[in-house]
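Structures are listed in the sections that come next.
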Structure I
Amino acid sequence: MSTRTHSTDIAIIGGGVGGCAAALAALEAGAKVILTEETAWIGGQLTSQAVPPDEHGWIERFGRTASYARFREAVRQHYRNNTALLPEVRANPRLNPGNGWVSPLCHEPKVALAVLEAFLAPYLQTGRLVILLHHTPLATEQDGTDRIKSVRLTDTTSGAEIRLSARMFLDATELGDLIALSGTESVTGRESRDQTGEPSAPIIAQPANHQAFSWCFALEYLDGANYVGTPPADYDYWRNYRPELTPSWPGNWLSWNGLNPRTMAPMHYQFAPHQEKLGMFSGLWTFRRIIDRSQFEPGTYASDLVMVNWPMIDYLGGDLVTANATQRTKLYNGARQLSLAVMHWLQTEAPRPDGGTGWPGLRLRPDVMGTEDGLAMAPYIRESRRIRAVTTIREQDVSAAHLPAGADRAREYPDSIGIGYYRIDLHPSCGGDNYIDVPSLPFQIPLGALIPVRMQNLLPAAKNIGTTHLTNGCYRLHPVEWNIGEVAGTLAAHCLRETLTPQAVQRDPGLISRFQSLLTARGIELAWPAEPLDPVEGDPHAHVMHLK
């Protein structure tokens, strides 16, 4: 079978949140783009991974790029235009279709997909954008030692291979695969304290120790129905599974017992179909609910739709980032089995508030996920391989505990290319760490964190920038990944237009200032507002800290 060759200005490998934002920015800057994606859907966290946006409490007013704000409004408008919303709900400028309490905008994955496709459609029609779905990168061809000449990919539906050549390459994969294939200097797992100086880093580096990943799914509940099927193959294993974590986990993984990530005190999750919010991390029905049926005309939905991204589907069986293709397949299968086991447990053995067990009327929604089995199209990845960057963002640059007393924002950077906010929030890891949850301050994204120390035509465009294992915990969520991708796409187009390397831009204060002017013109905020920032308002979970 012959290998076809495609050529473009900018090749973006990975069609997740950052990849889509990068493509949109590069196209709006006049470049030609090829965007590749391993699954059937672009959108990553927002679509194929089925994770409604995790956002800070200021997101409706500031702390996001103009294009991300436009995406959010387009999602809301989609519901206003195409669904039977109650009039008072339709008129709400801050419409939240699911009323999930984790986010001010909980919505169905297919709606995010429709919005992203609409954003990119004009460029597909003119031929300046090509999207290659079901394509996985295999290898790179280098031009000298510090430039990529082409990337070879395989079409996983047909087995055909293509060669993709470009002047600039962006790695927007979920695991930093293009970084690894190209030999770009990179970091994986937990750095040591000697490497980063971070107070919470371990004494010895742990390069294969990453956060758990999760295979999400959507469910609904129909009272009186029975959708219980055959137990999944590994059900007995998972129903008795106890993770080996430090500090220890309180009991079986499949139970309502857990730990408060911030205090590590034992807590009890609350769950019952159509049960309203009970408190942070405890009212699971409304936690990531994506459709609240009470907001729609009676009869529109037979049930709420709830997205399951709960602690008990965090998969700790191994490290995806450093795994080879065969090992990844095995890990993926293990995570899928865990999620199917959780679903069966919910139907049959999960303790109910009334003293009974199980809700047989719970069922998966394959139509919501775009899959046959009802699980998400792809796993939710929290952590990636990271470039070894000109600037590395460390715990002491963002942690509230290690910045001057009274500070209301993190370290400021003269080469800022965006802002964001989230706690340093790390889930249990495959290396045995329990939650690491540290207060942080509203932060900036330095351009230097996007610049590889050597490679001249490769940029990170997702969760693969110059953070550490710890600071990835606050730079990994939707608005920041979008900002990173948007800047990477803008920078790639700018460098091609001006015949510059990313390193040259970052080294020269005049060139930085000029590039920052381009970003400001795009509606990218480079600094937080001058007024004092209320940390309680910024933390969307702060008002529900009465845990049960």
Structure II
Amino acid sequence: MEEDNMVSKVQSFALNGLEGYAVEIETDYGKGMVSFDVVGLPDAAVSESRERVRSAIKNSGFKFPVGRITVNLAPADVKKEGSVYDLPIAISLLVSEGSLGSGEDFMDNADRSPSPSNYDGARFQKSTLSNGEGLSRNKDSVGVPLGGAVLLGELALDGRLRPVKGILPMLISARAKGFKKFIIPEGNANEASFVEGTEVYALPSLKSAVSFLMGDGHFSPVARRDFSEVLGSSAYDSDLSLVRGQKIAKRALEIAVAGGHNILFIGPPGAGKTMLARCIPTIMPDMTFEEALDVTRIHSVAGELSETGIVSLRPFRTPHHTATTVSLCGGGHGHITPGEISLAHKGVLFLDELPEYSRHALESLRQPLEDGKITITRSGGAVTFPANFMLCASMNPCPCGNYGSATRPCTCTAAQIKKYRSKISGPLLDRIDIQVEVDGVGYDDLAGNSPEESSAAVKQRVERARAVQRERFKDETGVTVNADMGERQLKNYCPLSPECERVLRTAYESLNLSARARSRIIKVARTIADLDFSARILPEHVLEAASYRSVEGGSD
């Protein structure tokens, strides 16, 4: 090399929550004492990339530059986390050392495949590696233009590219900022195949990434996949036809799903509360592609995507009752990750044995239940995750589980029952629109051969009610189902006749309800009217909605 120092820049990307931002990998290589420093607020995973990159470069048959190496991750005042920068750091090192740009001493043992004459895909010619198109290398630090490729990926010691978390939200954010070309690990190909308007190359190794950048060989971008194919291949294990009896509970479940209302089942052990809860996704409308992308972004950041690369079924999250506040809401030390309420976005969060959860964890759900999102604040900044989920909870009526049962005697004292129910605060119970008591099922119902209504039949009625709501709220922002309505929407879309007001007043005073509970009764009544194809809320709708608020509230 002619210059004593060479500076190269390679484009990468990072995430803050679900939003991505551009990160430039600046590498300065020159003569001097042998060193390899990574700066720009790297965490332990980024700092350890030095050894992964060193081994990957050598084991891929390339020359590792020997000299004084400084890698800066810009912007330098934002903490960098994870192993996503391995590939861009390795490429930046090869560019700054000069072998990648010159193309002469580039490979020691790597095979060279001739570039086909008819190949006109997105590639980086050898000349572009030295003139600043996509990658730059000169002592004046010429930057990467907006149209340059974004490099993402973790390196194994043998040079293979390992998949990384958060590829989908990074691609979506980068696309919004004008980036079109991406090099990612082969293991993230399915995830990237659903992002339109991008040219993504999923490669297996550092060697193949270098060959692509040099224009040696033909590389095809990831083919686009149609969401309908994945949606049609998905299925649920549960079905309402498998639940015997429980007509009242099934009716309440249908209302809850039709309007997006939260629901609580109260009943003795073995009554079928969990089976009913697991049937909720089977009667929810299929996810749209936009909803699936929204949910997949969250699961991608959490590293919970399946091989299909997209979440095609409504999430159904069932955290154990020992779950902490952080595991429910999100957070963590250093990197802020989404919690169970965000992973349940557009789906169901099922809390079995509700009183067994810690009081602090349950109280943390109050704000997300109202807002449909959660903002997690740490010393390093704040991150907002969506959390628009349907809460389904279950509990026993008392510690022994038999209080109110028609067949089993209760052995609990009044004080024990009160203490047990007081574990759930009144404000939290206020936010659960439908509270239904589930009793045990008789033997004749269990052994009978009478057919039960299937989830598909209930789903049709739910979808019709949802269609009515979509039309009603088409001019509203942030309101898609009745449960989302605020006070303004209640006045506009839920006028009550004098007779309905009398029924509601009676329920309000006899049940000692709060103002929030009154509003939620009206919302549920509106959903019942939608299921009945009634343009107006009738007294019987209000009466049925009020009947689902009979559970005694806990302490404040």
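No lab work stands behind these numbers, since they all come straight from the coordinates. Predicted, not measured: the structure shown is a model, and the values here were computed from it. Cβ atoms are built from the backbone, for glycine too; each structure is taken alone.
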Completion exercise
Structures I, II compared on mean count of other Cβ atoms within 10 Å over residues 301-308: the greatest is I
Completion exercise
Value 56 of percent of Cα pairs over 29 Å apart, for residues 85-284 alone was derived from the coordinates of, among I, II, structure I
Practice task
For mean count of other Cβ atoms within 10 Å over residues 29-36, the calculated result is 23.2, so let me know which of I, II that is.
Solution key: I
Handout entry: Test item: helix-only ellipticity at 222 nm (-39500 (n - 2.57) for each DSSP H run of 4 or more, over all residues; to 500) calculated as -8000, pick one of I, II
Key = I
Problem - Comparison of I, II - label where mean count of other Cβ atoms within 10 Å over residues 213-220 is highest - result: I
Problem - When relative contact order in percent (Cα under 8 Å, 6 or more apart) is computed for each of I, II, the largest belongs to - result: I
Exercise for the section: State the single structure among I, II that was used to calculate Rg and Dmax of the Cα atoms in Å, giving 22.5, 69. Expected result: I
Practice task
Give the label, chosen from I, II, of the structure having the highest value of mean count of other Cβ atoms within 10 Å over residues 13-20.
Solution key: I
Exercise for the section: Have a look at I, II and say which one yields 0.05 for FRET efficiency 1/(1 + (r/R0)^6) of positions 413 and 477 (r between Cβ atoms, R0 = 30 Å, to 0.05), as calculated. Expected result: II
